[in-house]
Structure I
Amino acid sequence: MNSVRESGQDLVSEAARSLLDPQGRELAAQVQWWQLPDLDAGDGTEPWPVAVLGEGPPVLLLHGFDSSFLEFRRLAPLLAGGAQLFIPDLFGFGFSPRPAGGDYSPKGVLRHLEALVQAIGQRNPAPLGLIGASMGGSVAVELARRLPDQVERLLLLAPAGLTGRPMPLPPLLDGLGVRFLALPGVRRGLCRTAFADPEASVGAAELEIASLHLQSPGWAVALQRFARSGGFAGSGAPLPHQPISVLWGADDRILRAPQKRAALALLGERVRELDACGHLPHLDQPATVAATWLASPRHP
């Protein structure tokens, strides 16, 4: 898995065969490649990755910044018995195609998801649940506001970007930031920081998944453009009307204390803090996340 010339489809196919993490292999094997004709994807024929598994009411799971659908490898098996899961790569992230003229901003991410939700509705027309992790929490909130009649409820996992304001990185700095993120030592450090107990949780399998999508064509350019847009910030207010549950790790070392305090003030009693849990409740405590989703209120 070392050739930067491999397409996203090639990388996912190879991941399904050879990832060190068996749950990662199983989830990669569930990826379908959907045509979303409303999107500007090169010549209009490039398909988009969506892991699909389970049966029941539809649930859309949204990963965090500079991540991929593989982030949900531990949670997906726990939910698939009672729901049909749709786990995409966000536009410009993961193993998705990155057309040269793509809009790698929050607007582009949401446009992609609106097309995806329409495609989900054609396959499973029941009301849609949303689970969003880190930046995916802000994406879920934005999407729920845009689609009030289609989204039934939300579960946010250590949501990032609900408060504050966008801070676009200027040219040159965005490129330097992306090159910094690509350094193996930086990837290792971020991966370890995300878990409550990195000594027990982070080994070769975790590090492989944290970095594999960097080999996707266009990864650096798309991430630069996203950084230049300012990303998701201030996405929380006003909160959408659907029921919202929130899980947050007591040992979250990714989000700074002021960010967490501001988000907690916005979310109030919706938040449950988990001991022995870092920035990734769906990886540190997937059983707790699954139980919370199954018990969370539906829209009246």
Structure II
Amino acid sequence: MTKEQYAAMLADINETHKAGGDVSACIAKYREKYKFVYIYNDSIFKLIFGNPENERMTVDFLNAVLNLCGSDCIERLAFVNPAVPGAFSKEIISDIVAMDQGMDRIVLEVQHVDDGTYSDRLVFYTAKHTVASRIKGNDYKLRNLNLVSLQMFSGFPESSNYRHHVRLKNQENEEFYKKQTITLVEIPKFLNGKYLSDNSMLAQWLRVIDGLNKECPLPVPEGSMFAHLHECAKLSIFTEDFLISEAKNMSDRNYEMYVEKKRSRAEGRAEGEAEAEKRASDRTAKRIDYLRSMGVSEEIIAGAAAIE
């Protein structure tokens, strides 16, 4: 199902649950209508690609995203706590965090909205994970860090590429630091662009996921990682308790967003009213100064100010 269909299902489940209705029947209705979940949903994505039982599939996906081959390939993963504590700043929680066979750190994020702070947050996350990748016993020795961001918006709208590897470089485009790589994948650009000739592993993964999200699964080789994803993404395997929890959480998040937007609008109105009052006050002051400079009596000036 699409993002909108998944959200509509959760909203229906939540309303049915709140009203004391038959939640099982509600969920069964959607299981008859849809075969697959929306894979890019945060919780769904973590359950599928952050599950140790699906390690081989996640390894295959990450090798495709990072364009790794041969001896550079990730061979195995160990999933670690996605929370990075904050000694001097706030704690962050990434979607999926893992260590490969060389103990290098790999972070996988799914980002749905560019709210104007996305680049700042991404750099902040990278800094936090860089600190977390420090080798114990050596203050300045760091392990490699690959931070992957699957984006539902465009980070480089002028570029014809949908995958971008970002590293620290100088003005001659020489790499300054090779241990820290941010990889951005612009999913809508790929899906809406002209990449029919792109048969890279990443392109194949994105097409397979898109097919499942649209309830139009692509034919895949039996026993392949793509076939495994087909099984992992079936709506039927997600429990009623999980879907109810997701529905309630979505409702809570939406309410928090509504309250925050309402508060922001109120603050904006207050700021606008204060600014308008200040402009009016400035205009009155300038008018009074002008009248005084023309020798107008204070009585007339007071009357004019009252009219203002």
Structure III
Amino acid sequence: MKPRLLQHGRLPEKTEAQLAEQFDVHPFWAETDPAGYLAKHGGEFVAMTTRAAIGVDAAMLAALPNLRVISSFGVGTDKLDLETARARGIAVGYTPDVLNDCVADTAFALLMDAARQVSAADRFVRRGEWPKGPYPLTTRVSGKRLGIVGMGRIGRVIARRSIGFDMEVRYFGRKPQDGVDYGFEPSLEALASWADFLMVATSGGPSTRHLISASVLEALGPQGYLINIARGTVVDEAALVSALTDKRIAGAGLDVFEREPHVPEALFALDNVVLLPHVASGTHETRAAMADLVFDNLQSFFATGSVLKSAV
């Protein structure tokens, strides 16, 4: 018999077809009474898939007493109860590395747009305002200072992107990273004060909640820009809205928000912020590679007992 797999959230069509060939898949996303279903059938499942934006919490894990492996579509682990999974010996696979380039590309797209106001200038032209006078001057990017919060996989690719812009790079994290030549700054406020652009590329979760606080934004100052391609919870969103509205920082480029898909309406009227709907990894190529790794993590687990890319 095929192993029973709980599919928590939709996946690309190709991946769903692959899963159906190898597993007895139940589409949990279609259940009208999820808790009731798990109460009756939770013990049947030995595997599950989920998405980083959905995750799996302690209550759900408790309803899956025979679960052996989770394969998550995404790099974020803040919504996965890794502590419980680790304690129960549940393998957790996820999809790092394959999305680094596209996320870094989006990070620089946001940085460029925020500084050079590409989107705002586009709106200026569309409103028919160009015949009335030239667009205001914007901010140069080349040769500026880039502070990166989190020098992990994605942070390192972002740093490499900055070479083409002749930027000076420093970074903040829990500790200096081996093999990284960029300057380490142990104080986040000091990094923000130094930087022209503060790039948030750290992981989410309780340990980084509101790491970018009102005091960090004050240190960034009226000439500084905040770019966030990490998790919305890392930034104190109320403090950021206030800083942008009052122009205590120059601008921001945001791909993530605290209460996605809900974005503070106060940001909609501001031309000094660029807003994206969490699409940093959203290319055909990267999403296909992520989906392949979701399937490959499961295949590896049932063949060898280990996932290819482990989050625990």
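Laid out as a table, the results:
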item	result
For 16.4 (Kirkwood radius over Cα pairs in Å, for residues 11-178 alone, calculated) the corresponding structure among I, II, III	I
Computed 0.6 for distance in nm of label points 7 Å out along Cα→Cβ at positions 155 and 171 - originating structure among I, II, III	III
Test item: Kirkwood radius over Cα pairs in Å calculated as 21.0, pick one of I, II, III	III
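Laboratory data are not the source of any read-out in this text; all were calculated from the coordinates shown. Model, not experiment: these values are computed from the prediction. Cβ atoms are built from the backbone, for glycine too; each structure is taken alone.
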